[in-house]
Structure 1
């Protein structure tokens, strides 16, 4: 069976990564951006990602040219979506822009096409409420970059139908993503709420002079992250006490309750705290070198994912 046609709307970093992910899995992908030069750059980016993935052994025997050939550019939004059964939107994080784009998608897409947004911060209800086809609208929020990080949050609006949720989750699983099906929408979804809790405490520790930004990064990168790359927080504590998760809570619950009782004020995300963090980061990485560092991060992620693939038992 030929994989379903996919439309990708918005050709930035996330859009090009999605286009690669769908194309690698064999889907024909149509890509559109309101700026033609952005769409052209995204097509080149798909080839670049595929070339790096091939070098890391993550292209499943395909060539970069074969993957890139599955991605075609559309002259307009209507042409892009006319045959698609899944539409992945990646325009700017602006609710008015999302409303306008989703109104156009709802009018132009096939009646049974799933309309998914990659938004990180906007609730699906905020830009789909008035649409005739709102039951097929949802958020499919990736973790950047989705070409490498498999988790994707599937977030319904109050009116999203179960069929749309099922089909989106199946599509994502089919391209190698790990769908996280949320029961309802909530600000920040899951990943940003967890990341935000950690960032809040990291900011607080810097603001209170307990640790430097470098110390915080060392603690996560060289302390918690290696373990977290293998197991989630509940699995981690289950493995960290002889009697499992209940034993862990009995041992360390009092400590966490004391900590939690003192985490009642929001840290300053700006002002002197941000100045210290920015100064530390710019000393470690000049702003001009940020693109090179992003590429280095992605290539190290590729090596890590290739390792996990080799080490994961095949079912």
Structure 2
């Protein structure tokens, strides 16, 4: 650091402020210091900084699986959002015990953790190491936890209302797992939209988020004229099942998914769906956690809800 200061013609304190991204450095001086750092190959020593600040500049991410599209996209988005804030990311997988995952993170001295989707349901019953700051994604609002989730219910209601607006008499629902917060919220939105229209909901057909489950649901939904699927993967399987049964989408059946995965526009036909903003979800979760870590949080947030968006394509008539 002394060599950087000498090369840039500034004090060691100024170099420290640049390294710690302090706003108390004018742009020209910051540029000169950063150029000197690059010329000398200077890198801040993470372990030394942790000893000085009491923070490791690392956050944990807890998942039960990366096999689902939502979790893998959230991993990517969270890694990018953490890097933008100057934090590294440590990934741990939890089986039936989130408490074990928390202990592993505590041993690695992370500053806090984000818990994703299916793992979030295990948090209330889990014992947490003292001082481990948490943000959970896709969980009910809580007085003692910061929560971030998409507007699952609102998006589902919009999807259902869109199908009813196409003059379908009712809308069937291919739902996600019964123990999933996101699936329950999407089912709630579907039911709410039907109730607003004075329509008794048909029996729910339930899947496990996979395209295989969507295909298997084809028989149960063979007579439907409109289906709202709880995610795009199940919608993909359902599209194949309907084609196998000789039913045309959207001529005979309208289908809407949820998520707007990157391939949704290339389904056959291109899928009308509800878009989740995974980048915004990750950014809000990281911002909440970093604010807590750095002492800038203004009290516990019960829930931050990220809006969703209807994307119209060719799978609805």
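Brief remarks on what is shown
- Distance in nm of label points 7 Å out along Cα→Cβ at positions 186 and 306 - structure with the largest value, from 1, 2: 1
- Label whose coordinates, when distance in nm of label points 7 Å out along Cα→Cβ at positions 18 and 274 is calculated, return 2.8 (choices 1, 2): 1
- At a computed 16 (relative contact order in percent (Cα under 8 Å, 6 or more apart)), which of 1, 2: 2
- Which of 1, 2 yields -12500 [helix-only ellipticity at 222 nm (-39500 (n - 2.57) for each DSSP H run of 4 or more, over all residues; to 500), calculated]: 2
- Across the set 1, 2, volume of the Cα convex hull per residue in Å³, for residues 74-169 alone reaches its highest value in structure 2.
- Source structure (of 1, 2) for FRET efficiency 1/(1 + (r/R0)^6) of positions 2 and 58 (r between Cβ atoms, R0 = 25 Å, to 0.05), computed value 0.40: 2
- Given 4.9 for distance in nm of label points 7 Å out along Cα→Cβ at positions 10 and 162, calculated: source structure among 1, 2: 2
- Ranking 1, 2 by percent of Cα pairs over 35 Å apart, the structure that comes out highest: 2
Bear in mind that the values in this text are calculations on the coordinates, not laboratory data. Keep in mind it's a predicted model, so treat the numbers as computed, not measured. Cβ atoms are built from the backbone, for glycine too; each structure is taken alone.
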